[in-house]
Structure 1
Amino acid sequence: MGAATNRTDAARPLTAAGRAEAAAVARRMAIAFPARPRLITSPATRTQETARIIAAAWQPPLPISTAADIYEATVGTLLQLVQAQRDDVQHLVLCGHNPGISGLARYLSTESAPLADLAPCGFMTLMFDVTRWRDVARARGIAAAR
């Protein structure tokens, strides 16, 4: 994939259907995470739009952090981002892309059956019995919601 293709993909906006899906997911997430999560997104246009929709589900809206490494990230890169969170962060939402984000979910999940890729605007909640983000590791996450 060439640089021009990547720029074109990164600039691709959400469709009307994507905005509706993001709003539905945002409502589910606000119920699942009444405590305000930290929201980190890729710099791609569609994930920025998705993150703004998700952030608006809380009042006041959640602050949004952007991490360039999320776009086209490997599982290892995403794991490092998770492990680097401050320990006072109770909930973390990553707004990213396949295949990396689905790979991370598979890597962290204790599910015995292989997990399918997350659908566009899909989400998965993993719970960890850790007190420090740096202790999040392979097969330590219990799937709580999808």
Structure 2
Amino acid sequence: MPPTSPCPRQQQVLEVALHRHLGLGLRHCAPGQASASFEVGAQHLAFGGLHGGVLYALMDAVAMLALLTQLDPGRHAVTHDLHVSVMRSAAAGEQVVLDGRVVRLGRSLAFVDVAARVGDTTIATARITKSLVAARAA
């Protein structure tokens, strides 16, 4: 599947310096969904495997990419709660795919699920709660 061109608000998420440094790239998106990936490199590793904090941060970013497909332009979202279950690590050179899906979009909260996988193997799942706030003027 060819990569999707991000909308301007998604591009802002992808251009966060940390996300650029970690190589996060958008694969595709649809209403309420987003998929992104990165290749595990030296900047992602701790003690020989994918650092959990790196994985958590990128899962949170993908949750935002999915949410932005449904969020009104006058609204923004901030992470309220993040729960990640890690089942296994990923090694250097492996491609990690992150698939996000909006589970519920309410007036003040949004719930997004994100799954991380290497090939057909799920390595982590997350439920991310976002508080919805008014967007700040640029």
Structure 3
Amino acid sequence: MPNANDSRNALHELEHHALSTSESEEHRYVLAVPSELPVLAAHFPGSPIVPAFVELREVVGRAASAWPRLGAWRGASALKFQAPIRPGDRLELRLRRAEGTERVRFTIVITDGSAPGTRCAVGTLLFEGAQEPA
């Protein structure tokens, strides 16, 4: 399980923007997948892709940094890994938190690289105090 306090980001952050409304707060990151990422050598040789646990660790770590008062990360719901992320891809990670909740919705989209415009992963992170959906 990814650790929200793990500060080792595997993906390189190129940009970060924070947006707020009266109902929600959103953070957008532009990330780059370095071709020298060590985990790529074993996942899968000849056709490397970023493992889902690396994607999730990135999302959890950035959400915990964006909203440090959320408390401990305790899981995810509606988690879907829809397309592979490859070395050299540039990504947009969107994190959105509704005002007053301990849930953070996320989306990862390839913006440049192997498949521009492709949504790679979506889900909802649950932090301390969040209730499971019924």
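Summary table
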| read-out | value |
| --- | --- |
| Winner on distance in nm of label points 7 Å out along Cα→Cβ at positions 14 and 30 once structures 1, 2, 3 are ranked, highest first | 2 |
| Computed 11.6, 33 for Rg and Dmax of the Cα atoms in Å, for residues 38-93 alone - originating structure among 1, 2, 3 | 1 |
| Among 1, 2, 3, structure where helix-only ellipticity at 222 nm (-39500 (n - 2.57) for each DSSP H run of 4 or more, over all residues; to 500) as derived comes to -6000 | 2 |
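Just so you know, all these numbers are worked out from the coordinates, no wet-lab data involved. On a predicted model such as this, the values are computed, not experimentally measured, just so you know. Cβ atoms are built from the backbone, for glycine too; each structure is taken alone.
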